[in-house]
Structure 1
Amino acid sequence: MDLQELVPLGKVLKVHGIRGKVKVTPFGETLEQLERGRTVYFRDPEQRWRPLVIEKVQRQPKSLIISFRGVWNRDQAEVLRGKKIYLPVSQLPELEEGEYYYYQLIGLQVIDVHGEVLGKLTEIISTGSNDVYVVKKRDTEVLIPALESVIKEVNLPEKKMVVDIPEGLMD
């Protein structure tokens, strides 16, 4: 397996309890679909890739509580605090037409339907009802709802996204 082809699935927020569980914010829904026995990866303090085998995933409204094989206490879990959890691209589930992983969208140039460059998509915020794309250009930041009525085209080979911004959003 080529560890260069890993994509982030979530970030460990904090330790949960005393038995080695961690609270994780998922990036999208992929992490929630992972089951017991699946191996994910994180970078240790020396920046080496380390495997973690999932023991259990408990879903919460905006986060997950995950226990990993071999992480039995709070001190062992503390090493994971603030770390991102990764999975090889080759192990990501297939998506439906018109669906994308966050890693595919981050970095796209965002252009409005009139050809104006709005900036680069730098972050995706999950709000529950729909995602919100954070687009930055120099000191300007625009929040764009990820709705079919707004997102007109996603062209991964050309690394661009075309949007039709609702009136009043850019004011």
Structure 2
Amino acid sequence: MQISMTFRNTEPEDWLKEHVQKRLLRLKKYIDKPVETHVILSVEKFRNVAEINLSGKGINLNGKEEAKEMVIAVDTVIDKIERQLKKHKDKTRNRKENTSINEKVIMDELSSESYEEDEGQPKIVEVIKATLKPMSVDDAIMEIEETRNRFVIYRDSSSERMNVIYRRDDGNYILIEANS
């Protein structure tokens, strides 16, 4: 953790720097990647304001707190950042767990379903469910160009029919319209 401190309208005191650094080291257990921490301590009349900006790869947290004493403001803002880090870590952990659970369920469903399998016969190896977006032919071609996919399945916005547009090897397109 790289820490930089800025003091506004106050003198930088060593004991305050040590206190801030000691409290910030508690946050290290929630951070996996290297981050930059910028601490701004300012005094405005009778208010002591502590602001912390924590930024790194995939994370950007901010906290600001004011109190009558600087130590109280620092402790409160670090507690705020700690709560934000806990929430961020829980979100990323839950996201990872959910994707691994979904992959496991899909694999279990595919393995439990019995298809007529003969040696040398083609079989279904992947099932993809897609929602049909309403768009025009021009929009579908633009999506193919942007995503570099070979085809797009969509619902024609004018006729409400399902269509497939496919890019051939020579760069031209094939439009397949479904009658229903």
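We did not get these values from a lab; they are worked out from the coordinates using the rules stated. Keep in mind it's a predicted model, so treat the numbers as computed, not measured. Cβ atoms are built from the backbone, for glycine too; each structure is taken alone.
Source structure of the calculated read-out (helix-only ellipticity at 222 nm (-39500 (n - 2.57) for each DSSP H run of 4 or more, over all residues; to 500), -13000) within 1, 2: 2.
Please state which of the structures 1, 2 yields -0.74, -0.77, -0.91 when log10 I(q)/I(0) by the Debye sum over Cα atoms at q = 0.11, 0.12, 0.15 Å⁻¹ is computed from it. Only structure 2 yields this read-out.
Which of the displayed structures (1, 2) returns the greatest value of relative contact order in percent (Cα under 8 Å, 6 or more apart) on calculation?
Numbers: 1: 18; 2: 11.
Going through 1, 2 one by one, relative contact order in percent (Cα under 8 Å, 6 or more apart) peaks for structure 1.
Rank structures 1, 2 by mean count of other Cβ atoms within 10 Å over residues 19-26 and report only the one at the top, that is, the highest. By mean count of other Cβ atoms within 10 Å over residues 19-26, the leading structure of 1, 2 is 1.
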